[in-house]
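These are the structures in question, set out in turn.
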Structure 1
Amino acid sequence: MNSENNIKILIKGIGQKAKVASQELALASTSIKNKALKVAALEIRSAKDEIIKANKKDMDIGKGRSLSVAMLDRLFLDNERIEAIACSIEAILHLEDPIGDVMETNTRPNGLHISQVRVPLGVIGVIFESRPNVTADAGVLCLKAGNAVILRCGSESAYSSHAIHACIVRGLKSAGLPEDAIQLIPTQDRSAVGELLRLSDYVDVIIPRGGTSLIERIQNDSRVPVMAHLNGICHIYIDEGADLEKAIAITLNAKMRRTGICGSAETLLINSKISEHKVIAILKTLNDQNCEIRGDKFICTLFKNAKEATEVDWSTEYLDAIISVRIVDGIDKAISHIAKYGSSHTESIITENTKNAEKFLNEVDSAIVMHNASTQYADGGEFGMGAEIGISTGKIHARGPVGLQQLTSYKYQVRGNGQIRPE
């Protein structure tokens, strides 16, 4: 039997087991699911030395492959980040279980009582690259929402992801839940992704989390519905009515806190009525933090360390210490720029002008729109969701951070007393 057939059989078997597990999970009580999460968090804390050792292997391999600084930052785990993973699991544990929630009820004139009730999606395939924390976030979010999940990590995070996955499986076993509820595909063979994308008999939705090439491939090839974002081209617009201190602090944080995450600001738009010395102050702060500035002609004339931006820069997700900067003639031009070059992810306006703030919030068509806040808050944990699987920039089913409720569907329960529909 050739390798291709082996992979096909492997993935089909994983899908079949996930489907069976999803039927049990759909009926699992909140207390049982929470027990699994509680033990998983304890196991991750107990295994932190093993996880760090596994992560060191991934980091060494990543450095040997000359992964970018941003990719290595996404991959890296230490005691603090492992504790954050455990805390994230505990945060999800304390969230209200969405399954069985009655969303809406309606009693018809004929006496039929109709309820819209929240239910799991079923089996979710999550395909991700270098961030090993996604193993835990995706696994426990799907579990709490009553879904089985098939995880496919990138080769960059294989050792770390397997170490974390083992902890979560121990949580499942302790609660008497099927180990197949959270499976990690054991091979890095690229054909495994293709087989997963064709597994429409067993998988209900695919959620990819990674770079542009991965997302494009999945959206083009999948026979299973896909919930994804393609790019995180996030914008900061500094309005005429902005407070300078806020503008500097927010812009610096939005760009430089962590440059490799999808909520990192990639383009800075500045109102043309802002004085030159204020513009220089903003740019200098970024430059002092070793952020490369790629500006329009005015910016390059004003700030000697800026490089001239090309047309490509306005639609580039750098995921690095680089930002493109443009002067715009007012809020309408800023909104037009975002509509043309943005990826419908996250945008923020910095202003003390309430009218302009509301205009921006209402007219910018992105999944997340902010006022006087850093785009780095584009995160399910910061939204009170405990964690997220990703940020969806689509408009069907879910938009923005994908947390517990976004991992559910609903059904209608109709209760009658012998009603028959008249001719």
Structure 2
Amino acid sequence: MIRYIFSFVILLVFVVRVSGCVAQTPPQSKQGFSESPYRELDTLKPGTILHLPTGIVVTREQMFRILSGSKIVYVGETHTNLKDHQVELEILQGLWERYPGQVVVAMEMFQRPSQDQLNQWSKGELDEKAFVKVWYSNWDQSYNYYRAILHYIRDKKIPLLALNASDELVHAVMEKGTEGLSESLKKELPDMDRTDPYHRNSVKAVFGGHAHGDKGFERFYETMLIWDETMAQSISTYLSSPQGTGKKMVVFTGGFHVNYGFGVPRRVFRRLPEPYEIVMPYTTEVPENRKDILMDVQPVSIPLYLADFIWAVGYEDLEDQNVHLGVQVEKTEKGVAVRKVMPDSTALKIGIREGDIIVSFEGQAIIKPSDLTHLMSFKQPGDHANLTILRGDQTLNLEAQFESGKKTRSP
């Protein structure tokens, strides 16, 4: 079995997003291929950098000499591992020190409609409070995982590129598929290559081995293609533009989008054949009390290297600092509806039920799910909050007291 780290799981209608998963054990396929042909990755000590095609351990300086020859450096992450983000920051700092003024950062975490706000942040024209709100309108994970990286970008005035498709497009594809989109949304669709067998089989394995032709899996796969191809389109368009001339790009995205190269990298290369390298932070051991983040999937035959470089890391998250309400929610015509209440959660303890509509939190209106995520981000263990809930014809006022977020990982 292959172990995967799932750094976040968002249930939206019927699609589970798993772009933050990183393979953890090198699988041996029937053909004899493996993620690491020379070294067993789980034996690497944190801090070790392995050149995967040769199995040779290299220094940071040796790795940076190789990265310097590439137009694009992809770094795959587990979203909730602080050690991965430290690697990302080191790579960004290393390239910026070698090529000041010539580096641009591109991030999966931002949708393309937010590009104007990212430009303001890079120029120092947007304060952190306003930027944090932009963050939670784009991404569910804690801003604090990325704060050091984003501050470095602002301090050095590094251009920051939004990579991902809009929520509107993604939700429409989830509900209707690409064939059912409106004409205006069809114009947002990137050119999509559906023919890569390794990409398709990997997605199928992660999503539970759905049978070929199954409508549910096809929606899963179309959604992953939308993410990968939109990010690839964003990268190639920028680097082909006048503002991208002479630039090197560092791309931060979930490991599943870049490992083996068949996600974003191959799709960028189809549009813009430029040299690139893939660096994969690799968690060699997960603490016993965090084994819940692992998921076993059936191995698939992939005769490709997982990455060009493996950077072995430990594991550290923010779960002791975070709190969660413990609900899965979605936007509906009536408002933000509770789809699921997590076991042993704050929401369950205060009486929230599936189907309830969350109207306000601490007196502030909840219009979309990101509003709730944003407001929850300011809460600490022991804090209280007042919520207004609609349940049929009833309006309920509930008070919550938050505990550590280790057990309930939804907003």
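Odds and ends about this structure:
- In this comparison of 1, 2, the computed figure 25.4 for mean count of other Cβ atoms within 10 Å over residues 256-263 is attributed to 2.
- Entry that produces 1.8 once distance in nm of label points 7 Å out along Cα→Cβ at positions 136 and 232 is calculated, selected from 1, 2: 1
- Structure from which 19 was derived, relative contact order in percent (Cα under 8 Å, 6 or more apart), options 1, 2: 1
- Cα extents along the principal axes in Å derived as 72, 64, 39 - corresponding label from 1, 2: 1
- Looking across 1, 2, the calculation of FRET efficiency 1/(1 + (r/R0)^6) of positions 208 and 280 (r between Cβ atoms, R0 = 41 Å, to 0.05) that yields 0.50 traces back to 1.
- Computing helix-only ellipticity at 222 nm (-39500 (n - 2.57) for each DSSP H run of 4 or more, over all residues; to 500) across structures 1, 2 gives -13500 for structure 1.
- P(r) over Cα pairs in 10 Å bins from 0, in percent, for residues 328-399 alone derived as 20, 61, 19, 1 - corresponding label from 1, 2: 2
FYI, it's all coordinate maths here, none of it is from the lab. Here the structure is a predicted model, which is why all the values come from computation and not from measurement. Cβ atoms are built from the backbone, for glycine too; each structure is taken alone.
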